[in-house]
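Engineer: See the structures that follow.
Just so it is clear, none of the values below were taken in a lab; they were calculated from the coordinates. Please read these numbers as outputs of a predicted model, since none were measured by experiment.
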Structure P
Amino acid sequence: DNEMPTWRDIQALIEYTEQYHQEHREIQRLLVLDQSILPQLKAIFNLSMINETLVDPIFGMTDAIGSVMRKKIEPVINPIVENIKLLR
């Protein structure tokens, strides 16, 4: 089964993509050609698996809005922003 899991924890997602690139020959072949693309590949993998389930645990435990909600979702948003920056 090649279906990707659905993530509820951003760190678990990042750990999965770290392992994922190490286990796939196609990715390793790309890296033989140019090792410098590894950070961008990881960012692409991370971002491709992002969906609303990452914030479900946060939304399920709070009714905060506005700036309070922004602070609560920062642990999810910050890694996403960092991955986007890698692709600029």
Structure Q
Amino acid sequence: MKILALDLGKFNTMCCFFDSATRKHRFLTAATDPGYLATVFQSEKIDLVVMEACGPSGWINDLAVSLGLKTFVCSTNEEAWRWA
């Protein structure tokens, strides 16, 4: 499975492309912009887009779904995300 994990920021987003079969990964810094992220989403075969629930995650989820991608939005306020 090829996963694109997004660490969303107001101006920039860190993208991690991960192939679960080969365990290889690579990183890309992308502008948090609809046009730019659409290009990132279409740049290669992606099976799943994973992102945190935050301000821009709504329109980014909508963009990914409109391009035919499956998405998973994580709420980092749940117990599993508490470290202390």
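Engineer: Compute Cα Rg over 2.2 N^0.38 Å for each of P, Q and report the one that scores greatest. List each step's numbers first, then the result.
Structural biologist: Values: P: 1.25; Q: 1.07.
Of structures P, Q, the maximum of Cα Rg over 2.2 N^0.38 Å occurs in P.
Engineer: Please compute relative contact order in percent (Cα under 8 Å, 6 or more apart) for structures P, Q and give me the label with the greatest value. Each step should come with its number before you reach the end.
Structural biologist: Numbers: P: 41; Q: 27.
If we compare relative contact order in percent (Cα under 8 Å, 6 or more apart) over P, Q, the biggest value is for P.
Engineer: Right, next: Assign the value -21500, calculated as helix-only ellipticity at 222 nm (-39500 (n - 2.57) for each DSSP H run of 4 or more, over all residues; to 500), to the correct structure from P, Q.
Structural biologist: Values: P: -21500; Q: -6500.
Clearly, the read-out refers to P.
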